[in-house]
Structure P
Amino acid sequence: MFPEYRALISKLKQEDAHFSKLFDEHNALDHEIIRLEQDPVTSGLEEIETLKLKKLKLKEELYDMLKRADDV
């Protein structure tokens, strides 16, 4: 995610607790979505779509934070 900001992501994960928390939440959602998509017994399309929307919202928030930090 955002390879052009790799160094800035590392820096913010160490220095900004809120950014780090959001980043971890995004990764957890990613893993949960993959798990649900790979398990046809437990996967509910509605649940997966809800998780994908949450993940997208977090990604947008993280991107906004990266752009603000990069502009400083």
Structure Q
Amino acid sequence: MKRIDLRHLKNDFEGRLKDAINNDLDIGEVGIFLFEVIDFSKVQSSADVVESCGAMLMNSLRFNEVDWTIVVKRLK
């Protein structure tokens, strides 16, 4: 299991999220990603990125007032 903090990227985290799922996680491995929610459309776009990578979104929740956490399992 890996924890990857994307909060420093603000609203421009999707590219790094995709890269991390495809390259930083082994097949079958779970990753916990944190990102800052400035625009709530980014929550849906993060789920779309996970789906486009062929991974499984296991959990998505608000961590505190500005941060969001998603738990992703790489399947292929």
query: Which of P, Q yields 2.1 for distance in nm of label points 7 Å out along Cα→Cβ at positions 14 and 54, as computed?
result: Q
task: For distance in nm of label points 7 Å out along Cα→Cβ at positions 6 and 46, the calculated result is 4.2, so let me know which of P, Q that is.
output: P
- prompt: When you work out Rg/Rh (Cα atoms, Kirkwood Rh), for residues 22-61 alone for each of the structures P, Q, which one comes out largest?
  reply: P
query: From which structure (P, Q) was helix-only ellipticity at 222 nm (-39500 (n - 2.57) for each DSSP H run of 4 or more, over all residues; to 500) calculated, if the value obtained is -6500?
result: Q
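If volume of the Cα convex hull per residue in Å³ is calculated from each of P, Q, which structure is the one that comes out at 80?
Numbers: P: 80; Q: 71.
Considering all the candidates, the number was obtained from P.
Since every read-out is calculated from the coordinates, none of them should be taken as a lab result. Being a predicted model, the structure only gives us computed values, none of them experimental. Cβ atoms are built from the backbone, for glycine too; each structure is taken alone.
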